[in-house]
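What follows is a set of structures to go through.
Every read-out reported here was derived from the displayed coordinates using simple, explicitly stated rules and does not represent laboratory data. As the structure is a prediction and not an experimental result, all values here were calculated from the model. Cβ atoms are built from the backbone, for glycine too; each structure is taken alone.
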Structure 1
Amino acid sequence: MSAPRIAVLERNRAVLQRSARIVSATAGLVPVAAGDDPEQVRAQLAPDAQLMLCDAVDADLALEWSTRLYPGMKLAFWNAGEMPPLCTRIARHAQIVSLLGWPSFQSMPRPWEIGLVTRNVLDPGRDPTHVAEVFANPPHTAKFRPRTSADRDAVVAEISTLAERAGAGARLAARVGEVAHELIMNAMYDAPADEYGRARYAHDRTVDITLDDADVPIVRFGTDGLMIGIQVTDPFGRLTRDHVAAGIARGAAGASDDASAQVVDTSGGGAGLGLWRIYTGSAVTIIDLLPGQQTSVLAYFDMDVAAREARTMPPSLHLIERPPLAG
């Protein structure tokens, strides 16, 4: 049997064992280099390692390995503490693909996120993540195609109503609506470009617009009674990893500002800072980038987490670059 190409480093033995089992099962029951000692893990790992998952306390070690020993190895860090220091690293280190927030009330990082990281790294050509993909139970879903500014407002109102009908409290429903509004604004105002690649509407996010049929984004809502998901996909793919990473890092650097608590971006600065607000307003954010074809941003919310607790819960970020779709 060949040497493992995936590593899990974790001091908590129970978390280590469970995480390694999830990774192995997701990857087709392949062997995993798992251990609580870095040298033990390194001794097992193949020279062409693809992925390492570990606690943020080992981020420096993982970055050194991926730079010096295992070129091309992607990194995913989980963390139960403050996320902004990790977020600032995304712009400097392209090998970081995921930051997994570890809520204090859970015994380990969310298992479905560990599986998501593994699938995306091992099979980057797979279809972009779908809003219904990660729910524990069969979800109720809805789909919208807002073409005008009035459509946008109607979709946001309907999403807030659906969240309330699903059992979300008033504060969570409002938060879901705010995040949905910013996601749709990014797709309708920042994404569209003319034949020369110039933004059509980003210069003024306050004007009413009507999109051509081919430019209309797809908005999806999903819930299984435990989580709520909002996904917005635009057909342009103008958002790049560097743009996302810079926006997230800029937001993280200014996280102490009172303005960072707002979700809706009224600054006129485009999607970058708005993505930071989406990230901090959600439990999990998944960004799928297909350059020149489409951008998909997914935001998930835990329905059982009180608003006060949600503000201090470390949010997750998954930043996925995919090859162009065939055809």
Structure 2
Amino acid sequence: MPTLGSIFDEKPEGGYRLITRSDMDGLVCAVLLKDLGLVGEITFAHPKDMQDGIIEVTPNDITTNLPYVPGVGLAFDHHDSETKRVDAYYGNHIIDPSAPSAARVVYDYFGGNAKFPKVTDDMMHAVDKADAAQFTREDVLNPQSWELLSFLMDARTGLGRFRDFRISNYQLMMQLIDFCRDEPNIEKLLELPDVAERIDLFMSHKDKFEDQIKRCTTVHGPLAVLDLRDEETIFSGNRFMIYALFPETNISCHVMWGKAKQNTVFAFGKSIFDRSNPTHVGELMLKYGGGGHTAAGTCQIDTPKAEETLVELIETIKSDSAK
């Protein structure tokens, strides 16, 4: 296992490359590791790209909140399914399934508040709350502060489908990393022009988004299936809204096209208001080449097999709830 000293002593010239997800957890992981002076370049990746070997890793890379890939320098994670997927023990795989976020794993590993005096408790609480989806109904219906930022940054909110922003989402992410390092003031952050621009879009889509959910959702016992494959425009919105609109369900599946419609994405999540669903989503997704937590996970299926897979998934969810 690498020691804290060796991580700094063996730091490559220019720093390690951080490979992470473009979301709230990725943002705070980047803030923490840049604050330590460990990372230079930052690459954002999808978990599936890591599992498929599309993103090549070297000992000069650090990954956070992504599937472990042998050959990486250091990997931080908290996904429960990774403890089952990764057969061998790797000393550079720092994983804590009990942690609410990968950022919390990084924060604790390097020494917490003593090592990160500029990192506010508010920001750490916000990333834990976001990655563990510990939102209230009011957070979902009327997001404010860090909760609003986390929804804006969540790829599943869908802002990335709208390309007419002044700067790209990648550029915004890099801007936010530096802003949160220097002055993690959420009120000032939300007033940044490129953040405010996205807030305006998010708010303007609210009514259309809610209507789309109502039109495209079918209920199968405890499961709400939101099939967006036939929608010309997928409006941006909070992925937890479905539980507010279909309170009789306690788990959902968003069905979307993958890259070039070659595969179909099934994104499962349990209700954050009714947490009684018994299915272990991460383990179920792992059976189909994906992964996740107890309460959330995704898989990508080749499109010709998508319909039969969806039927299997629906029956598994219903069967689990009937036990």
Structure 3
Amino acid sequence: MNKNPLVSVIVPIYGVEPYIEKCARSLFEQSLENMEFIFVNDCTPDKSVEILRQVIEDYPRRYLQIQIIEHEENRGLAMARNSGLLIAKGEYIIHCDSDDWVELDMYEEMYEKALEKNADIVICDYYAEYSNKRIYHIQREPREKEEYLIKILQGCLHNGMWNKLVRRELYQHLSFWYKEGVDMWEDVSIMPRLVFYAENIVSIHKAFYHYSQININAYTKCWKTESLQNVIDVVNVIESFLLENKNGRYNLELLYLKLRAKYCLLRYSSGKQRNVYRNLYSEADSLVFSHSVLPIHDKIIIWCWLHSMDWGAAIILSFIERMKRWLR
């Protein structure tokens, strides 16, 4: 194991048998030599880890840079990320989801940018990968740190940790990293807090990361009752943090975050549960049509839900799904 790796990559593993080989090869073939690869096996029920070990055999020069953490029981995505963070030794840390893949010069270019600008966080663009197309997502560069935090809370910038190289010392400012059991929106719970403590944030306008939309079993696509509670827990984490540290400076942005949360809560619930969520975060309801990130159809859908016109929201959602299938 390198004593002082430049970059640590944390890769949670669960149920990614069809994807892990492509992911691992894209990591081990990185142009940056001095790296650390931390894979966290969260008791995956398939052959993901077996395939990973076979791939490792093809990269003997990386042997001493690779660790595989074995959870004794399934602990969830949040704790898998925490397990990686606990042992990461890199000057900078980044995450990679095990059903995604990266460009082979991603970490070298991001690390060089970090050195050049003395940056605490380096953000890159990314591709959303579908079965028959890819979409380029630009992460526009705000002028100053506070604007980054505003854009993160509003949802203008993706909260994912996989396109953000973060100086390891930033994590030491946080009283906790990821909350156990909060596996949906887990990145939303930590990224605003890291941005708050960063002094210098820069962007590279190259899409180094390939964010797969193909894995139908990905956690972000599996909304359950616990997932909805996770969203509420994340809002509570961010609200408490902002109140403790900024005394209301980001009140408006917090309302926008609550509105994004409310959309998810109403979108993935029904019946009595939806009626409960309909009244949650009511202080954000008046901002539906002023939210700069939500597309107009989502604004209309939320308006329908707020006025108990669930049938109207259902018609629009059904039409959108049909259009998506047609475009594919």
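When distance in nm of label points 7 Å out along Cα→Cβ at positions 226 and 242 is calculated for each of the structures 1, 2, 3, the largest result comes from 1. Looking across 1, 2, 3, the calculation of semi-axes √(5λ) of the Cα gyration tensor in Å, for residues 170-249 alone that yields 24, 21, 10 traces back to 3.
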